[in-house]
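Right after this note come the structures.
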Structure 1
Amino acid sequence: MLYVPGDKPRALEKAKTLECDAILFDLEDAVAPQNKARAREGIADAVRAGGYGHRELILRVSAPDCAEDFALACALPLDGVLLPKVESAATVADAAARNPHPVWCMVETPLGVLRAAEIAGASDRLAGFVAGTNDLTKDLRARHTPARTPLLTALSLMVLAARAYGLAVIDGVHLDLDDLAGFEAACRQGVELGFDGKSLVHPNSIGIANRVFGPSPQEVARARAMVAAWEEARAQGLGVARIDGAMVEQLHVDDANRLIALADAIARR
């Protein structure tokens, strides 16, 4: 997911050519207060002009109660609305009632983290969480560290709540735009924690995120072999299979099928 400031026409146009899965049209942090109206106009013009292809188009509103931003959302063919600093289920329910699109939530405050499960179950229109790691670090009075140790509990709670309610969950941005090795390490950590993808602020990191979060050819080949071994075992009346010396059960096959479905979806794009 790539954040694109709504008041930057060149960035809005360039996003049509980038290999990201979603465009987050930003009306919050990336846009100065005096530029909000111009940003709304720019986003409206860009979306109506089209050309974004398979990319999902999501609008990050200035605030969950911003009437002007919700009016814009209702007028555009979007794939979602992203709410900043969500701390209650009521905020999600209100946003779902005010617009026709799926709702995404930024979880970026201590209270939002502690209420993640409540928020996750707030509405069947809720699509997922996006971690706001920079704001959360500030509110925790923590330090930005390469291993993100101060955030691990909060990140895990977000993933736990999202999985309990069948939601997507996207990891937060990486601060140092020139530290691509550190960015890749953060992406790998996100995969290990269970995140589905990464939110980005610069196009130079898209390729790394796609490579790390997408299944490798080797992983897909092993997943297909695992499913084939399982189907052969079941045909023989067996409850488990073996592949390369490892035992394969239904839970492994379920995960393999999920990975194959992800690879197929990526290939279709």
Structure 2
Amino acid sequence: MSTTQTISISPTSLFLRNSDSNHPIKDANVNVEDERLNETPEELVDKALHRLQTAGVQLIEWGTLLFRRMGVPVMLTHYHYLIPDDELESASKILSDMGLPLSPPAPILVKSSGDFFSKGRLHRLTRSTSLGLVQYLILLPLSFASYTESELDLLPRITSLPSPTSRTLLVPQPTAVYASILRAMAAYPRWSPTRQTLESNLSELIGYNLYDLQGGYVDIDDEDLCQTLEVDRRVEDAVQVVKRWGLAGKWRDGEEWMGDALAAVVAGTGEIEALPWAS
């Protein structure tokens, strides 16, 4: 944290939007320079990212934000970022000191998504704690996705704010995203909630990012629709993209199988559910 930033040690409060209460969240360590009324989650995230980056924390875009960048029209509920494992606790403390409460994940989230929530540090962005309304800034350890420095690019952050204080962050390259998912899928039992979530993520990325089918699900038995959308061409183009990744040496040593496995799934000759899993 910058030595020029001021920490208030007297009880102050940070008001968060979407309240189901007329009272603000109380926190004894709110930076008075950051205390605002009725800030949106995106404004709070921008402020939090700026604070973390000022403290030297390496931030990697992940989860919903990364998927949206890759063309998946998923609803933005939570803000996910990967950070080095040894910085997770200190980064979480910075957010808590800003007045973003550290919250345990709801049991139903862990039951449905596994380590996507159980490994994270969830900092609440809304006053509401209702499962349908609450939004989190979620920090996860980099080891969960296992990216290397060479697989990351420094890119402008996607935000609707006109003048964000945090402007850039690290973004995984497309090949690295697919490899990370395949690697993680192989590390979890076939029917675990984490594995099931990874399968769903891979399916969405193939459909929206590789096939570029922005309309979502397509009934392959509807021949007229498939012809209109040029599904066969899209599939072949996507297969060639995956094959070019292999020719360009994008897969790590010992993981060349990923190219063949992904190409088979994209071509329709393989199934996501049959990809390697942990025993």
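Tabulated data
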| quantity | calculated |
| --- | --- |
| Kirkwood radius over Cα pairs in Å - highest-scoring structure of 1, 2 | 2 |
| Computed 33, 17, 14 for Cα extents along the principal axes in Å, for residues 85-140 alone - originating structure among 1, 2 | 1 |
| If semi-axes √(5λ) of the Cα gyration tensor in Å, for residues 53-196 alone is computed and equals 22, 21, 15, the structure in 1, 2 | 2 |
| Among 1, 2, which structure scores highest (criterion: relative contact order in percent (Cα under 8 Å, 6 or more apart)) | 2 |
| Computed -10500 for helix-only ellipticity at 222 nm (-39500 (n - 2.57) for each DSSP H run of 4 or more, over all residues; to 500) - originating structure among 1, 2 | 2 |
| Per Rg/Rh (Cα atoms, Kirkwood Rh), for residues 181-252 alone, the highest-valued of structures 1, 2 | 1 |
| Mean count of other Cβ atoms within 10 Å over residues 101-108 - structure with the largest value, from 1, 2 | 1 |
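Just so you know, all these numbers are worked out from the coordinates, no wet-lab data involved. Just so you know, these numbers come straight off a predicted model, no measurement behind them. Cβ atoms are built from the backbone, for glycine too; each structure is taken alone.
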